[in-house]
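In C-alpha cells below, several structures.
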Structure 1
Amino acid sequence: MKTIDLSTASVRDLNQALHEQARQLTEREWAVTHPGGQHNIAAGLDEALKIDIHGPAGYYCAGMNKKAEVTIHGNVGVGVAENMMSGSVRVKGNASQSAGATAHGGLLVIEGDAGARCGISMKGIDIVVQGNAGHMSCFLGQAGRLVICGDAGENLGDSLYEVRIYVKGAVKSLGSDCIEKDMRPEHLQELAELLQRAGVAEDPEAFRRYGSARQLYNFHVDNAHAY
C-alpha cells in the first residue's frame, strides 16, 4: 500500500500520482493521511484503485471518479463524487450539499447525513444516505436511484425526470411534479439489492417510493406556475 501524507505533500502531487496509475498501474491500494479538509482530493481517477482517506475532505472529493473505490473516514464538503461515472465512494461521516451532483454512474454511500441538493441533476448514479437528506434533494434528477434511510427535507424531487426515490422517514414536502408511488414487488427487490450493495441493514418494506408525475415533460400553459 502506498501512503501519501498531505501535511507534507500537495493535493496536486497526490492526484498526479493517482492519475499516472491509469497509464501504468504500479500500486492499486493507497492511503491518504492528514487530508485536513483540503479540496479536490482524489479527483478525476480513471483506474480501479482502492483509496482510503483518513480524515475530513473539502470540496469535490472523488469528483469525476471512474472505476476507483474511495472511502473517506470523516466528513466531506460540497460536491463529493460530483460527476462520477463508475466505481464507488463511501463517506463514513456527513456530506455537505450537492453530494453526487450530475453523476452518471457508480455508487455513493453516505453513512451520516447529506446536506441540501443531494443528487442534484443526477444522471444514473445510485445514492444511499443512511441519515437525513436536506432540502431540494434530487432536484432535476434524471436517472438513477436515491435512497434516504432517515428524513427528507423540503421540495424533495423537484422537477425530477426518471429517478426513483426511496425514503424510510418523514418527507417535509415534495417538489414540483414529484408524487408518492406504489411500492410494487419489483421495487422491493430493487431496493433490497441496492441496500445490500451499500452494506446497509434496512428493511425495504419500511420505505416509500417517490417519482415523477410526468406533468412537466412538455410545456403546457396550465402548468406554467410550476416551472
Structure 2
Amino acid sequence: MYKILLVEDDFTLAEAIKKQLEGYGSEVCTVKNFQNVTEEFEQTRPHLVLMDIMLPFKDGYCWTAEIRKISTVPIVFLSSASDNMNIIMAINMGGDDFIAKPVDPMVLNAKIQAILRRTYEINENANSIEFLGATLNLNDSSVSYNGNKIELTKNEFRILLTLLENRGKIVSRDALMVRLWNDDCYVEENTLTVNVTRLRRKLEEYGLCDVIKTKPGSGYIINE
C-alpha cells in the first residue's frame, strides 16, 4: 500500500479527499501542523505528496522547495489557482504534476496511481534500472557506466537494488539487514556498514560519486 501525504488546510476538503483515496486502496495522512510541513513529511515518509498552493504561514511552493532539499518523492500540486503562471511555477519548483480543483475522484486517483507506478514499480520483464546516468543490470548483478562494467557482489547488488526500488525514500539499516540476511538469526550491524562502504568505493572508482547518502540515525537513500 502506498502512503500519500496530503497538504491541504481546508480540513473538510482534506477529509473528503482522504476518504476518496483510501477507498481506492491508498493510505492517506493529512498535515496538521502547517508551521512545519517538512517535519511531518519526515515523520510520515510518504511515497507521494499532494500539495496545495495557498497555505497558512508558508505557501506550497516554499514547502516543495524544502522537501526537495531532502527527497525526490513525487509531489503533485492540487489547487484551484490553475492559471498557466501557477502551473509553470509549480513544475519549476519541483512538482511532478498539477491537478486543478475541483477534480473528479476517479481522475485524481488515476493520475496518482500512474505517477506511483512510474516511480516505484519495476516492470517484471525489465532487466535493468537506470540511475544517475548508470544502469544496474538485473541479469548479471553489474553496473554499466561510461562504457565500463562494474561487477557487484551479491550483497552489494542487493543493497543497490533495494535503495533503487525505494528511490526517494530513506531505507533503514534494519530493512537492509533483513533484505540481505533474512535467513540468519544474528548478523553484526557493522557487517552492513562494511558492505555499503565497499559498494560506495567500487562505484567511486568508476566516477559514480556520492550515489548513496547516509541519513544519520535513519539509514540510507539514493542521492539524486
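Read-outs: derived from the displayed coordinates by stated rules, not from any lab. Note that the structure is predicted; figures quoted are calculated from it, not measured. Cβ atoms are built from the backbone, for glycine too; each structure is taken alone.
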Open item on the list: Quick check on the output: -13000 is helix-only ellipticity at 222 nm (-39500 (n - 2.57) for each DSSP H run of 4 or more, over all residues; to 500), derived from one of 1, 2. Which one produced it?
Closed with: 2
- [ ] Determine which structure produced the value 2.7 for distance in nm of label points 7 Å out along Cα→Cβ at positions 27 and 91, calculated from the coordinates; the candidates are 1, 2.
- [x] 1
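Match the computed value 22.2 of mean count of other Cβ atoms within 10 Å over residues 83-90 to one of the structures 1, 2, and report its label. Present the calculation step by step, with values, prior to reporting the outcome.
On the way: 1: 22.2; 2: 14.6.
Source structure for this number: 1.
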- [ ] For relative contact order in percent (Cα under 8 Å, 6 or more apart), find whichever of 1, 2 sits highest and give me its label.
- [x] 2
Task: Top of 1, 2 by distance in nm of label points 7 Å out along Cα→Cβ at positions 115 and 163, largest first - done: 2
Task: For 10.6, 30 (Rg and Dmax of the Cα atoms in Å, for residues 19-74 alone, calculated) the corresponding structure among 1, 2 - done: 1
